[in-house]
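What follows draws every value from the coordinates through simple rules; no lab data is involved. Model, not experiment: these values are computed from the prediction. Cβ atoms are built from the backbone, for glycine too; each structure is taken alone.
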Structure 1
């Protein structure tokens, strides 16, 4: 009897120990016990078995190979652990397990001539959104044809949906139109649903941008059109006849090729509830790839930013805590890579490689119901009498205390252009550390609004940004919080009479510390439209300088701006802004600044002329100029030599430690191009009188951004005058677009148009104001 008891105890103890580790392999069987020798075949089975041991730490080791998921792996509160025991899904040894949503196609191909092959699909329920052959993503038949490296979109054409081209399309139902926003503030997409009786396209969409516009006249393309199948590596699926068409490369054998088409938009989801979040789960060393595109679902407005977004991703987490995603590769995904939606805390994304992503890489997005007095459109505003005066969020349904560190992120936004490497909205205390982010269509890092601050963004290397859009930065933020109003006159009154509104949402400072930024089509750091409560310190800005527009309580200290400068735009009185101990590469570039904040001083300029220009504004009385004596500017070391004259001002050397730190990712990461130092000369803008107004050409990106213009055409009104016959119809910061029925691109056009009208003749003008064109009738005397 005693022997039997001993045997039973041994079996029980052995089983308990064994239950801590399970194994999954592509050649396994779900009827196996899940051991190394007899593994499970599916992760879903291993997860189900792990649920039987909720009090233990369990590791599910995944052997190398391709795992085709029929549905997303879903973790709920049933999978939760606690701090004493975690559930870990982990690659075995150095093997590479690949999770995808692919359906592998076995097809019989027949040639149709002109390099085109076709195959009949027996499974008529398949989704055809992307197609991969031998791991290479094919191009959906499109016009204009795709060309690697051409921006935007790999090629665009003004005649993409011209009537003559539409007439050649027999049945364009299901095709898509992609176009940049008219002001290049992101993009728009439409699905074609048919043609009307006149042959014009019928379509739906355009909701991908929260500041609607017409399609850009030039930057557009159309895809999923059978008649546009005319180039190698293009494909088209006819959903009516269930035939797949492709023009393969000449040496490709379609009969033996691996042909895959994604079927899911998510591969891993964490779905907790308010009462029972999903907790203490680790994902390590997996490769996630091949998901559906989701651009037609990108429609939720994010407060008053330019963004709409879709709460879906290859890895999607909602109502979670202590979820760790480590050392994973996420690549060739159709939509977002990782989204943390609503309540998420103490989650991390660490040492991952994220590339070739259709939308954003990593997003934190809270619940709008947690925002007090929210507005959703740029022009919206909650009336003062109705504004909730309580500080901070309502409840806790938003991400906080999460960390994104040591990730390599590049080639994102391949489908959607209003995207970011790291996107933060309606969140608090998010850390973004030591990431390398490049080759992106818009921002590398974006803070959508001031709610609720406390973010710490440090030691990142962000470059090759704003490649396909405009009026943006490598780091971008908006601050269209409760105090902010789109009309300056109203906002001036609000903040003067109710300063208590200013920091009701941005309740903690957001810190940008020791980052390196480069943007060649905007600003390196762009704090736009009321962004408030920021500390910007010890950053190296390689090309675009630092812009601050409209906000309050910003400290900009000990930064280096190469070949550019400080761009203060449209500041309030008593902004409490501080700019000191910075090295600038040229004269300041102010726009509509009458009040220079708390302190602008102890800065280092490249030459006396730049310093003198600043002192005309009564700033920088203790600043100086000269050669900063960087340690090795040619090779990107902008720390200061021991004899640098900048040190006497209290300026300190910056630690040149940026970007990823893990050896694997450092080896893979592209290096930023270090600019050659240029002694930028002051360019004096020429202002001229026009009916007693001061006007000038739009010459800089700063002036374009301050006016909201999509380009540099038009004439900017820099100063109004009571004596002008155009007063008060024409205001400062208006841009004159038309005068006397003539289009105005520059000063010469304006004066040429002036000569066409006679004395006391009534004429019309069109000006651009408050983000829209307005026609004005004036009496010319």
Structure 2
């Protein structure tokens, strides 16, 4: 009997074994085997990787229908559906490289061209980049871009601007869909509230672009390109919450309106309402904020595929920082110190291709910015209106690719300060011409020039030259040269002129700044037989400024002195970026910048304040496809910066230490239409108060009621004020937020 049972058991086991099957196959790329590619079955944890010959095996499969996916970092995901009935199956995948360098860009030349073919080096950052370290605004998102640093300018209200290659924020022009929306007042307050989920990509040009974009693009420009309505889900939402209590929500939808129109609507809401004082100075470590932004973009289908799109955005923000006991009853008074800013702003921009046989586009934008703010008991009420329109004619003749344009810019600015006795109102007409000449299949030369007429300064001439040499398909050398011209609007750009106890002194009528820049760029792509590839991108630059306007914090600790530099200033340095895809599936990026930004006057060279000598950024990503988990590790590193001290007795460090912000995130995308993500920001728990006795000078006496001055206006050291200080929150070079957790989710419905 036992023998019969044993025989039956063997028969059943054998029958069961015969009902499982396997899938074998091979993965290729451009005809060569691709080792270490990920192979997995959708909606299961069963998976494998290819061996050194590109071969894979999936075993112990029951009969049925399966969707098999093949993936490798840097290549497009490929899926195949297969049915197993009564025999093993074979599959072959041919993965196609997905190279970011082939992305279409518009910023460098105002034309849609491949990034590889552009004569102007343009860096591109996609939505994938933004997701590696989720942030509530573009300002913070750029902290992981090499050579770009978000600079906080005030410890109290946490306003800031964007530095490119060591140059201050006013030298950077920020565009939305190619239009100069963010400038002047909004340089400080307008970088928040652009919904990250609506961004298609961010394009960055380092160095002057004045010949195409006007006088504000002296140090570089950032072009935020929003998504086309056809390229987004019907509904999408992205929200996250941090351990500090920050809540951010992006949500939106698209819709068809009739047969020829589609609309994209997006909303961003951000709220932070916690009074946190971890450094125990009775001042908020992070500004409290309540912000909402609504964005809408229309696209119209026209005959002959001519373009017509219109977009608009409304932004409102209420932010304040100051002493913990402050509330709105103290706004503008001298009992409790607080800095409170109400910002109301709307923007309109569009692009219309004229119904002509030639390719002529009319682009336009308008922004209206109202700011109601108080800094302690100092009110700053300001209005700014900017209108911009330009016609662009795109024409190709033989080996010449022409771009001819005419533009008109209207500026209106008014505030309640003594520097603006009457409203500043001006109209600036411009013409520009660009010709990209194909010299050879491997060489091209771009020549450009722009003429602006400013009634205050006359005709402004800004030429530009770019040379590209492509000796092989994997090597590109670019040489760019150009000039810049910038008219300064002091109070819209220098937040330190309004906050704290320093008095502002303007020693003379400020003349426009002028600059000349030279940049050399080399890009190399390297492919290895095992499927790994690397991209090396190196640049060296030199920028020379005359008439530079640099705030002087050193001559008198109680003053900020503004005048044209009687000499020159320079920014020079080099940077490198390496992007790598490893056989293990890890995608890594690392970059570094070394720079020297200084000013020379009376043969004395001084290093620019609040500017690091070196910086670095990195990111490492790994996706484990069978478990649908992605790990992202990002970070940034900054070298010492010279800091604004108030006196020789000031006990704070005169140079910042080398400091780093690092983040880690885990994302799960195994649910239909839903992603879950979470992690830790500022892993090292770094804050600028470490090593300093205090950050804000005289935080216990913000109205300087107990500060004594001598006949010359200098502070006298007393028992109550042994360091001879006045209240000053401008000693800031990094965020006050320490380590914190975050958790979020993304949902989309197609």
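Structures 1, 2 were shown, and distance in nm of label points 7 Å out along Cα→Cβ at positions 317 and 525 at 2.8 was computed from 1.
For mean count of other Cβ atoms within 10 Å over residues 157-164, the highest value in the series 1, 2 is held by structure 2.
Out of 1, 2, which one gives 10 for relative contact order in percent (Cα under 8 Å, 6 or more apart) as computed from the coordinates? Here the read-out was taken from 2.
Once FRET efficiency 1/(1 + (r/R0)^6) of positions 149 and 669 (r between Cβ atoms, R0 = 35 Å, to 0.05) is calculated for all of 1, 2, which comes out largest? Once FRET efficiency 1/(1 + (r/R0)^6) of positions 149 and 669 (r between Cβ atoms, R0 = 35 Å, to 0.05) is worked out for each structure, 1 has the highest.
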